[in-house]
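Chemist: Alright, structures below, take your time with them.
Here, each number is a calculation from the coordinates, and none is a lab measurement. Treat the numbers as computed from the prediction; the structure is a model and nothing was measured. Cβ atoms are built from the backbone, for glycine too; each structure is taken alone.
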Structure 1
């Protein structure tokens, strides 16, 4: 289900194991608001679907060190939309547009009954946009 197409090398080291195993090397598209960092990557899968990684860091830049984030890994294909998620991921702000995600278990979102996905590593913004009325 999660067999993403190979990607060119990149500086990220985001790794997922379990029901949806893959490595993400390319950077994310990011939106920065007053206090949030929204990160998203989209890759094609081997079965004409899409693999999506979404990370939402609340209070980005206002807390020194560790904070919590929402992390979602999703696959959309002809069979439907399948997601694993948590709102309890521990992240460390590495620099202006990069986060390090501690090992985190993502649970399947119903009706999916697969095993958990475990994610960890660094995700960096390849491109970013500052939303209006933001810093």
Structure 2
């Protein structure tokens, strides 16, 4: 039995249940996990006697992950309900996100995400929306 490495699934914890973000009305786009941003908290020292600045300590800050989801529905009320469900999940103060690629799973502790919603006139006619989240997670 072989497991394809290109299979990706993602689920988010929502108050004791899990919301699958791939399949059914939800589809992960190619931009999901396309960029990862790592920040650092640094302690630096300077001296009037020596040139430059010296780093004395560095600790990883939170990682910023990109998650982009396309939502499809049969009608606009259903679309707005599906969008609201996903937005509420990513607005939680703390939640778990499970990413599985080819049978390998990672579980991350995440925090309230920044997001944008695209429901342009073309999307309105097809009852479709694209949601883009910037998800901060522990390193």
Structure 3
């Protein structure tokens, strides 16, 4: 179950970040691509949160087995925290800062959000590599 949930989270993260979001900005005007992404992000965060919670709970029985399993659990927890911070703290602040007068704030918050998204992707990808089931 752990590998399944992490695999789903990895696929969604990679597809949305490097497929959908980047492609929208390449083929559409930035204002249109941005407004579409704003509509997609809540579902993205809900899906990632759900799959990472499943992975986290699935990792708990394995947690006692080996140190590497503890690292895998920690990596999933790190990814989950990144997703929740983006969804519930940075996301609303970014939305507020999408005005011409606050573009510097928007750019700063968006940069932090992108960094957290990349951290979550890297930790999601690393977690199954640390898992030892035997």
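Chemist: Out of 1, 2, 3, choose the structure whose coordinates give FRET efficiency 1/(1 + (r/R0)^6) of positions 92 and 124 (r between Cβ atoms, R0 = 25 Å, to 0.05) equal to 0.35 when calculated.
Modeler: This value belongs to structure 2.
Chemist: Out of 1, 2, 3, which one gives 0 for helix-only ellipticity at 222 nm (-39500 (n - 2.57) for each DSSP H run of 4 or more, over all residues; to 500) as computed from the coordinates?
Modeler: 1
Chemist: With Rg and Dmax of the Cα atoms in Å coming out at 16.2, 56, pick the structure among 1, 2, 3 it was computed from.
Modeler: 3
Chemist: From 1, 2, 3, which structure was distance in nm of label points 7 Å out along Cα→Cβ at positions 28 and 44 = 2.4 calculated on?
Modeler: 1
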